[in-house]
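Asks: Below, each structure is written out as structure tokens.
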Structure 1
Amino acid sequence: MLKQFFIICSGSDTDILEHCSKGEQNKYVGIGATVFFTALMAFIAASYALFTVFDNLFTAIFFGFIWGLLIFNLDRYIVSTIKKTGNVIDELIQASPRIMLAIIIAVVISKPLELKIFEKEINQVLLEQKNEYTLNNKDQIALQYNPKIEELKTEISTLQNQIDSKETEVNNYYNTYIAEAEGREGTMLLGKGPVYKEKREKHDAALSDLQTLKTENKSKIENLENEIASLNEAYKSQVVSSQPIINNFDGLMARVNALGELPWLPSFFIFLLFLAIETSPIIAKLLSPKGEYDIKFSENEAVVSAWALQKEQQRKAVLNTDNLVNDRVYSDISEEEELYNYKKKIARELLMKQQDAFYKRQTKIL
């Protein structure tokens, strides 16, 4: 049962192979087994690749199974259409397009399995990329908010400087009128005289202005600080909302690109392995000598070709004979007086009817 299944997988003619030797049958069993296991590996590789895309096991298995059937059909077709002619050059020319197709299939099959084999290394590369993207994302979002925040901080600094400047002025007035009262500056007279009172009034007026300025500027500073806090919250919110996009940056294309960041040699040898597996049915067919099956297959093709050529020649001979007979028949008929008189009569009636129809049409026009 298994032998018959692998023979079917090889794409050979089971009726012809049934009458061949056991060795010839075993050769095609090996070719069919290679085709089957290549398709099986394609199914596994495609299922894993699609699982990374859809993140759903049943969907991945379903489409992976379809892909495996496609690869199976292609390989079976490739092997079954290579004909053994005994001429190596002709066989290589015949197989070259199929080998190119096998290389493409090998690339498609090997890449998902490379992603699985180097999964840990790829995850490390993706982690580094995600961290870098996170920092870049924060910097890019900060560019939207930092100019406004710096502008608000500058306004706060200006308001605070106004308060500090006014406090310095008030302190200077305070020191002046105290020094006047103590007789250290100004009139140099000890006591609270008219000059003292004048300087004290300036100080009190400046102190009143300071209190008013503090009240106004502190209210403005609080509003500005609230606005800064609001901008900071908006910045944090945008960072948090965009982070899941970065965290989900581990799809198929991202993993393929991350694989490209790893050393190429191990990946290249894995590709060579799958290339050898994919091309092995073709190579086996090319390396195997022309066997009993190939001879019988060529013989059957020759019989069908000869039969088709014979039928075509027979159809041409029948056609030529029929043309000659028709020529003789019509030549003989053309000389008969009865046929001539009958056709002359019909032609006369036809001309008379045409003339009558023309006369009626002209009469209607008039």
Structure 2
Amino acid sequence: MSSTFDHRYPSVDDLRAAARRRIPGFVFDFLDGGCNDDVNLRRNVEDFRSVELRPRYLRPRGKVTLETELFGRVWGAPFGVCPVGLQGLVWPGACEALAAAATAHRLPFILSTTTTADPETIGRITGGTHWFQFYVPVEADLREALLRRVEDSGCRVLVLLADVPVFGYRPRDIRNRFAVPPRIGTRTVLQMLARPAWGMAMLRRGKPTFATLRPYLPPDIDLRQLADFMDRTFTGRLTGDDLSRIRDRWKGTLVLKGVANPEDAEEAAARGLDGIIVSNHGGRQLDAGQSSIRALPEIVAAVGARMRVMIDSGVRSGPDVARALASGARFAFLGRAFMYGAAALGDRGGEHVAEMITRQLRQVMEQIGCERTVDLPAHLVRG
């Protein structure tokens, strides 16, 4: 194992505990929390862990390979980095560091419209292998301007976001009066002073901003103002016609993220999209929703022969990646896992998580006797 792996943190749970100790409470709440009572957030994780794999011990087998083809590119492993908003608030420079780690491990990195680095910067870091999660603007001029910037950054995979028709109701953020930059009150200041490593890193890097949206945003925007801005500026509730409009404009690979039912998957396929990501936004939008892993099989049955079906929400480990692929996904994405790593280990966090998940996944495949990721469905214990 290379020196990028930190033996103090062999699991995502270890990284989460370290992140809680290292970043201010209001920042940890933003990263860690879901909507309402966190029911769907917990269900995502619990349902993943209920998926079982069947080993084959006596069958002859060769060397395990994690390399996986997706959209014409062979990646180093069948997982990547989810788009996450405000990464540089969780840890200064996290977005850039995670993009660099993903590139070093030949993993796809998805840049969020609402994070703290812009596509131009990430394009230079990744050499154009990054994907971009696109909030679709209402105005055609802004839509075209953003798409041109994304294209010019070298990005060839555009990810449309379907599951934010309204801003999520997140009690932790509401209690904390969460804002960007943080509101300077006694409680916030005390939390920041209690986390000096985070504070010093923030002083060195400067306060985080919505880098891609900065030219279009009012200054010092808080959570309520951001919600209002997003509602006014972007099409939160996509339609089939919206998909067709972007499909006609975007010449590269087009993916829909936030698919939670076969009907939306069928619509995406009918409109000529190349792939979907089964997701419930990490449990941050609908507390009464189904877990992503429970929604996956029916969606795969509906469209899996026509488009690439991927998954996020609840993926926390190498075994979870194996469970996702065994259940029919072609690729899995991790969000909080990489962000816990960044919060716990700073610039080294992405490298650590990529290596940890890779090592865990390889161990699972060797244990069950599976040489290729595409063969994992043969090892699923079906209920």
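Asks: Suppose distance in nm of label points 7 Å out along Cα→Cβ at positions 63 and 207 works out to 8.1; of 1, 2, which structure was it derived from?
Replies: It must be structure 1, since only it matches.
Asks: With semi-axes √(5λ) of the Cα gyration tensor in Å derived from the coordinates and found to be 101, 46, 15, which of 1, 2 does the value describe?
Replies: 1
Asks: If you work out distance in nm of label points 7 Å out along Cα→Cβ at positions 247 and 351 for 1, 2, which one comes out largest?
Replies: 1
Asks: With FRET efficiency 1/(1 + (r/R0)^6) of positions 87 and 303 (r between Cβ atoms, R0 = 25 Å, to 0.05) coming out at 0.70, pick the structure among 1, 2 it was computed from.
Replies: Comparing all candidates, it corresponds to 1.
Asks: While we're looking at this one, here's another question. Out of 1, 2, which structure matches -13000 when helix-only ellipticity at 222 nm (-39500 (n - 2.57) for each DSSP H run of 4 or more, over all residues; to 500) is calculated?
Replies: 2
Asks: When relative contact order in percent (Cα under 8 Å, 6 or more apart) is compared over structures 1, 2, which one is greatest?
Replies: Largest calculated value belongs to 2.
Asks: If we compute distance in nm of label points 7 Å out along Cα→Cβ at positions 7 and 263 for structures 1, 2, which one ends up with the highest value?
Replies: Top value of distance in nm of label points 7 Å out along Cα→Cβ at positions 7 and 263 goes to structure 2.
Read-outs: derived from the displayed coordinates by stated rules, not from any lab. Predicted model only: the values in this text are computed from it and were never measured. Cβ atoms are built from the backbone, for glycine too; each structure is taken alone.
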